[in-house]
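Read-outs: derived from the displayed coordinates by stated rules, not from any lab. A quick note: this is a predicted structure, and the numbers were derived from the prediction, not measured. Cβ atoms are built from the backbone, for glycine too; each structure is taken alone.
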Structure I
Amino acid sequence: MSDEEIPNMSANLDNAFPQVFSQPSMLSSGTTMWRGMSLEQHCLPPGETPEYSLEQFVITINLGQSFQVERTLGKRWQTGLMFTGAVGLCPMYTSQAIRWDRDANVLLLNLEHELLTCNAVELLDTDQYEMLPHLITQDILIHQIALGLKTQLRTNGSGSRLYAESAATFLAVHLLQNYSNRQSSIPEYAGGLPQQQLKKAVDYIQDNLAQEISLDAIANYLGISSYYFCRLFKQSTGLTPHQYVIQQRVERAKQLLLKGEMSIADVAQVCGFAHQSHLNRHFKRFTGVTPKNFLNL
């Protein structure tokens, strides 16, 4: 399946809560090419929402101080302390209204139905599943993934697509495994990708370094799911697909810089970096020096 044939799960979700929160989000992935998931950060004064439901599965992570929260979910009423780092889960098409008693700094991850369903078919062998709501829970994995996504969005912007798609896939699998009515253990695969598939994946990445590389496109090119591709690729290389792509872009940048035929800005562009400072940051992380200093060695 080509990248063009992959179902479009990248609807513009810039502030998915326009009728819920009166203030716009202070950070949003709406202008990026993220597929299947969006991110918003909201800083909200004490208040309450009208009753609403959304077409996405919403994960709420409290980044700020603790606050008391009340929620009506269908015909149920819930209350509790949303402590720092706490996670809340609300399934799609679920009617709810929320009230909170003090300033709230929250990160919202909105996962689309297609993302969850594609992974449910792969992992649970069914598209019939129900996601379970949680007002407040502690989930270190979700919290860490959310913070990583926020950092990637702030530092890399539109260049964060491969990282975000990998994170979205792992989130979907984690949610289905732990917060659905069809919980199932995930089979383990050892040994990494077969050598021929690994070569195909590496060749695909090398051929597309200058472009925004899609996780789904690589996985579909190999004929396996995104989740298993991520797991097996890391077993084979020791790196996630995102880490490997950045490493290879830096290696190509080194080769082009040594040729001396292009400016640093042009090298950044043809190697797939969003801009020169994006190249500078990753180049220094891998080599210990900036591209300019590298040329002076």
Structure II
Amino acid sequence: MKDNHTPQGIALMIAAVACFAMLDTLTKIVGSAVPVVMALWVRYLAQTALTGAVLLPARGRTLLHTRRPVLQSLRAVLMLTSSLCAFFSLKVLPVGDFTAVAMLTPLAITLAAAALMGEHVSPVRWLFLLLGLAGALMVIRPGPEFQPAMLLPLGVVLSNAGYQLLTGALTRADGVGTTHFYTGCVATLLLTAALPFAWVWHVSALHWLLLAGMALAGCAGHLCLVFAYARAPVGVLTPYLYLQIAFAMLGGWMVFSHVPDAWSLMGVAMIAASGVGGTAAAARERGRRAVNAPA
């Protein structure tokens, strides 16, 4: 990987998280007027159509070949679960608060790797993990106004962690294009089966435009993310993921006039610090193991 590509990767990562923040903001607006199944169907149908239009002419039927159809379907179900949890979460939580809790996904992956794969997690990384969980509780703040729906962002975290753990294995087996295409296809088929029970005709032109914006923001965000990781190392890009919280808070302020209080800001800062610090600690551990490994 050439170093002169790193600034391009950083720029693409910033564009990706800005698109994801826009997606969440539009989802919160649309959620009050459009059924969740209908909104997500438009999003995943657009993803599938755009992926097919770009990749099918170049790859033909090889795009449809998969060695892991069951795992591809499971990955799509996990991504769809994440989208459903996000949709309902945004009905009760500000965009910035929701995004901050969703940023715990890398920490959940660390837990899963330790529990399921026996990966060693140092005491320093455990401390960063606890810092992130404390920050999430500070953002959600269980109390008299607590609603069970406020726990839905944790569903986003868990489903995202499973989705990302499968991504590595599936992209090695089938490639990025096939994996991305199958995720869109399976999610679209599942939503199409439920669509007759959720379709409504009284949707304004404005909401159709917002649905189109959701689809474009989601597709553009994932595309920028893929290109970013192709141009810069993961360790360099990970800290920029947390800019999504800032973009989400900006969107919440501009569209919904929501200004986070001091406790929420402190929780967000703790989550961001835990993610960046945990990533740096993991990178140091990998470097130490590489130095100590026998030739």
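So the values come out like this:
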item: Which of I, II yields 17.8 [mean count of other Cβ atoms within 10 Å over residues 89-96, calculated]; result: I
item: Among I, II, structure where P(r) over Cα pairs in 10 Å bins from 0, in percent, for residues 41-80 alone as derived comes to 19, 59, 23; result: I
item: Read-out helix-only ellipticity at 222 nm (-39500 (n - 2.57) for each DSSP H run of 4 or more, over all residues; to 500), computed value -13000, structure in I, II; result: I
item: FRET efficiency 1/(1 + (r/R0)^6) of positions 97 and 257 (r between Cβ atoms, R0 = 30 Å, to 0.05) - highest-scoring structure of I, II; result: II
item: Of the structures I, II, the one that 0.10 was derived from, the read-out being FRET efficiency 1/(1 + (r/R0)^6) of positions 57 and 273 (r between Cβ atoms, R0 = 30 Å, to 0.05); result: II
item: Structures I, II, by relative contact order in percent (Cα under 8 Å, 6 or more apart): label with the highest value; result: II
item: For 53, 45, 21 (Cα extents along the principal axes in Å, for residues 33-168 alone, calculated) the corresponding structure among I, II; result: II
item: Ranking I, II by FRET efficiency 1/(1 + (r/R0)^6) of positions 193 and 233 (r between Cβ atoms, R0 = 25 Å, to 0.05), the structure that comes out highest; result: I
